[in-house]
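Read the figures in this text as sums done on the coordinates, not as results from a lab. Just so we're clear, the structure is a prediction, and the values are computed from it rather than from any experiment. Cβ atoms are built from the backbone, for glycine too; each structure is taken alone.
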Structure 1
């Protein structure tokens, strides 16, 4: 449904089965940081190796808040040391920019074309006050392939794993 919005930033030439990792920052990055981070990400994936061979990879800061990493592992699986290298880079970015890229209790929604974060424990209140509706777009960071990213990353709350955890279950309020 929202494939076009996600397709805009993805490079061409990666199969749908390409592996994807999504790291959500606990804050949006400013333009200067975005440029620096994208340079570091490019440097990383340009030299990324697995089993002694170059990885066909890509990484970029998206919506100024999400580091998306993709690797074509259809011919050869990404080895543990290649994944470890990526994780070291994410930890380095955390230290450099004083952010948290591993907080899974913070959720992000697209509201008025802006990424808005909410702690998981505040969702019932957000639903009760009408901030979150069943049609509110949710960044579903559990996508693991390019196909998942395209089809299931930016989706309405009602189509996500989150829907059954909200206080209204299947009877979520409709947006106006």
Structure 2
């Protein structure tokens, strides 16, 4: 199963199809962006085996500049990605799938901005540290029970944990 209604929170166990869905999208994105895609990675909980996750595939892309990335917005739209309003100057966010069933999020950051790089550090730390991964999964489960219909608050309440893990990951490099 891939896809979830916008704004809601429903967690399920990791599915093998998530990696295949990421690989399919990665291939499309590489073709669209060419050399402007410096790195494309599967991020978020769907990329961490054994933990609960919303069935939405997070994709991180590092680009040389956001200006170069903006040149690909029309092509992204043709393959189903919709640009979201820019709330920060250091990133771009796109969604795929209708509001009733979002399937993918595409996070684009400039090289060196640490936007995508920090998400990679978080993912890698949890992949290597099963205790931290379990703690994160338990936190997500608790928050999902409290905020099933408010993804904004659910996400906001995970931030402290995420920032602490990124900080640990940077220290352990």
Inset, instruction - Assuming 4.1 is distance in nm of label points 7 Å out along Cα→Cβ at positions 36 and 124 as calculated from a single structure, say which of 1, 2 it is. - result: 1
Legend entry - Read-out distance in nm of label points 7 Å out along Cα→Cβ at positions 116 and 132, computed value 2.2, structure in 1, 2: 2
Legend entry - Structure from which 2.7 was derived, distance in nm of label points 7 Å out along Cα→Cβ at positions 148 and 164, options 1, 2: 2
Legend entry - Parent structure of the calculated result -9000, given that helix-only ellipticity at 222 nm (-39500 (n - 2.57) for each DSSP H run of 4 or more, over all residues; to 500) is the read-out and 1, 2 the choices: 1
Inset, instruction - State the single structure among 1, 2 that was used to calculate P(r) over Cα pairs in 5 Å bins from 0, in percent, giving 1, 8, 16, 20, 18, 15, 10, 6, 3, 1, 0. - result: 1
Legend entry - Which of 1, 2 leads on distance in nm of label points 7 Å out along Cα→Cβ at positions 4 and 140, largest value: 1
Inset, instruction - Give the label, chosen from 1, 2, of the structure having the highest value of distance in nm of label points 7 Å out along Cα→Cβ at positions 76 and 108. - result: 1
